[in-house]
Structure P
Amino acid sequence: MTTSEEFQTVFKKLRAILEPYAARLVVVHDTDTQYYLNTKFVMSNKQPLFFAAVRIGKAYVSFHLMPVYAHPSLALEIPAELKKRMQGKSCFNFKSVDEKVFAQLAKLTAAGFKAFHNPAILERFGKR
């Protein structure tokens, strides 16, 4: 399998982690290389609050999960295998499919979705 084919497979698997949330969020981009979700919450700067995205890059497929940045206690729950994939405060990079790590990421995404529906967390970003 070529790198681009592998990246497409990784992208589809990571996109599948986010798809269950799309009905309760706003799909900003939905292409073969990018899937991007915002919350319906509007911050004090009048911009929507970003939730998560998957994007194919040159060297890897990245999964961005804003709740990890916005709710630091979520970072304490990240298993070691997933933590190794972390770049920065809320980005995880992948070059191939890893079902075990993807399951951990799906669990973290669910916890992040729950956290982003917590009024105390949203208050930090401004009022609706």
Structure Q
Amino acid sequence: MSQRANITNFVIKELGLPNDEKTFKRYNAIWWINPRKNGGLRLTELGANAFKSAKLKNYKIDFEKPLPVLPSKTLLQLNNYIDSPFYIGKDFVEVYTEKMAIQLVLFSGDILKFLDSKNRSKIAEKQH
């Protein structure tokens, strides 16, 4: 079972919802931006609200300035580098692991600097 499927089932259980395939399919489709099996961990607003209702520990990192509309490529990169469920708003990002929160705080919540650093690191890794 995928990480996202495990998370979805955990939240369903925490919310006291029926633990069946129909419930899983329904909430998998509305909680995640990309409901495909390997679609990443970006949450919809409904998903973020469900996670809050389940009282999952989250970390909100405010941006110094509101984000412009992010290109699809940038959003796909976020899916590759943020390894916890996350919800991105206009002026904040919420993540569900302390490790990821610390990484984002180190970049002052600047998603574009975070992605630039990750991309540079990946390129340097390939060169060695």
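Values quoted throughout were computed directly from the atomic coordinates according to the rules given, and no laboratory measurement underlies them. The shown structure was predicted, so the numbers you read here are calculated from the model rather than taken from an experiment. Cβ atoms are built from the backbone, for glycine too; each structure is taken alone.
With relative contact order in percent (Cα under 8 Å, 6 or more apart) derived from the coordinates and found to be 21, which of P, Q does the value describe?
Values: P: 25; Q: 21.
For relative contact order in percent (Cα under 8 Å, 6 or more apart), the value 21 is produced by structure Q.
From which structure (P, Q) was helix-only ellipticity at 222 nm (-39500 (n - 2.57) for each DSSP H run of 4 or more, over all residues; to 500) calculated, if the value obtained is -16000?
Numbers: P: -10500; Q: -16000.
This figure was derived from Q.
If mean count of other Cβ atoms within 10 Å over residues 68-75 computes to 10.5, which of P, Q did it come from?
Numbers: P: 16.5; Q: 10.5.
Of the options listed, only Q reproduces it.
As an exercise: Rg/Rh (Cα atoms, Kirkwood Rh), calculated from one structure in P, Q, equals 0.97. Which structure is it?
On the way: P: 0.97; Q: 0.99.
Considering all the candidates, the number was obtained from P.
Just checking, which of P, Q has the largest value of distance in nm of label points 7 Å out along Cα→Cβ at positions 28 and 52?
Details: P: 1.6; Q: 2.6.
Looking at the calculated values, the largest one is Q.
Where is mean count of other Cβ atoms within 10 Å over residues 60-67 largest, in which of P, Q? Please list the in-between numbers first.
Details: P: 22.9; Q: 13.5.
Checked P, Q; max of mean count of other Cβ atoms within 10 Å over residues 60-67 sits with P.
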